[in-house]
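Computed from the coordinates by the stated procedures, all read-outs in this text should not be read as laboratory data. Predicted model only: the values in this text are computed from it and were never measured. Cβ atoms are built from the backbone, for glycine too; each structure is taken alone.
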Structure 1
Amino acid sequence: MRQTLAIAGRDLRTTYLSPFGVGATAGFVALAGVLLVLDLDPGQARLDAWFASVFVLLGLLAALVTMRSFAEEERVGGLELLLTAPVTTTQVVLGKLLGALGVVLVVTGFSVVCPLLVASMGNPDGGPIITGYVGLVLVGAAFVSVGLAVSAASANPLVAATGTAATLLGLWFAGLVGGGSTGRLRILLNYVSPSSHVTGFLRGTLGLSDIVYFVSLIVLATVVTGVVLDARR
């Protein structure tokens, strides 16, 4: 556990001691503010449309953060040192996951200014805001897990970021494709799409099936990352 936390702490410090971390946080909050202006209906203190947009924005953040976890580290020569250090693959993967998730938590934490701004001007329902942020944490963890798997399989940061963004967009919009399908294909596409599992968070409910979906995605992507790293060792 100590090695895992050390890897996570190193990644988190490296991110926020660089212009990238500060810029990513400021950029995310700024875009969240723009989305708030665009998605907030006049005379209504509802944030469901805003949360839906921020879920998509998390995909871009995950792609940028996780490209540094393995692909960028390999480019600068640090990955080889990490893989030959006296740590297990599991410790490396979990450390990288916690480090990337830490960035997501910091960034989403700063975005709380948006609901607070709405609360200062109206009386929004607190339930959907709480479940919305629970959803942001789960979605963020799932997205960075997928990003780590893609980053572990790539030696180029740009390819890793593009691959992660393409994978997440493909999963997200699978629900739209499923809407035009029928039978088992429709059921399958709707289930694999994260967009089908965030509705409850937007409405103020926490569905067990939705939580299980995101936890399963985290576990699956983490296992894939470990398999890829084992192959590279």
Structure 2
Amino acid sequence: MSDGSRIDYIDASWNPCGWGCWGPGGSRGKPARCPYCFAFNLAKRQLRECPECRAFVPHWHPEELVKLAHWKKPRRIFVESMGDLFGEWQDYAEIWEALRQTFCRRQHTYLFLTKNPKRMVSEVNEFYLEYGTDHLEGSKHWFGTSITNQGDAFQRITELWKLHSPNVWLSLEPLMGPIYLRLEGIKWLVIGAETGNRKGKVIPDPEWVADIIGQCKTAGVPAFVKGKLFEQFPIQEYPKDWR
């Protein structure tokens, strides 16, 4: 876990499931990792002592659970930035334990991001039913889904609308094509390009970015532009209750 992050819009990251992901629709026996995955490429640098983290294999790190309590000052925390908490391979009990820990430490703002919003909706809505809707009041939990192309947008935003949470967001990173978005109920949107020098890397057309920013302005959704795209589009807006 890191008190500090290279991700522009957060203060820290927390990875109770370690570093590891099988990718959308993937499994241990048949990984389907995204070819542009920043986290996978970072894991290759062998920066962790844990061999499973270095191999980018999803696994549980129970010692991480107590660490949230050590952060007294409010922070924006990315939950499972090096994997996907709501991947189909994740154990039900581990997802719920991660959720419980974040709801017990409510001084922080938590950002969840998944490529599998269907499971996120199922688990989070059931969690609210189990523990009560009082968790929704003043909630600092933000649940989002990753979108790279139009197909993702149609499928994943539709699932996200089913979530019983007032705070939902989108991460268009890496942006790999023009996208028309239905932004009803969306409270925040991040736009970013692929990093690294992968063969076949997609460099976003400025027209794609400008169009998405225009859609956000029309819908009243704050937009946050990351990395090199910020040089052309210096916009970094936050939800109104953030700084």
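Structure notes:
- Of the structures 1, 2, the one that 3.0 was derived from, the read-out being distance in nm of label points 7 Å out along Cα→Cβ at positions 73 and 97: 2
- Structures 1, 2 were compared on mean count of other Cβ atoms within 10 Å over residues 25-32, and the highest value belongs to 1.
- Parent structure of the calculated result 12.6, given that mean count of other Cβ atoms within 10 Å over residues 121-128 is the read-out and 1, 2 the choices: 1
- Source structure (of 1, 2) for distance in nm of label points 7 Å out along Cα→Cβ at positions 17 and 57, computed value 2.9: 1
- Entry that produces 21 once percent of Cα pairs over 32 Å apart is calculated, selected from 1, 2: 1
- Among 1, 2, which structure scores highest (criterion: relative contact order in percent (Cα under 8 Å, 6 or more apart)): 1
- Which entry (1, 2) yields the derived value -26000 for helix-only ellipticity at 222 nm (-39500 (n - 2.57) for each DSSP H run of 4 or more, over all residues; to 500): 1
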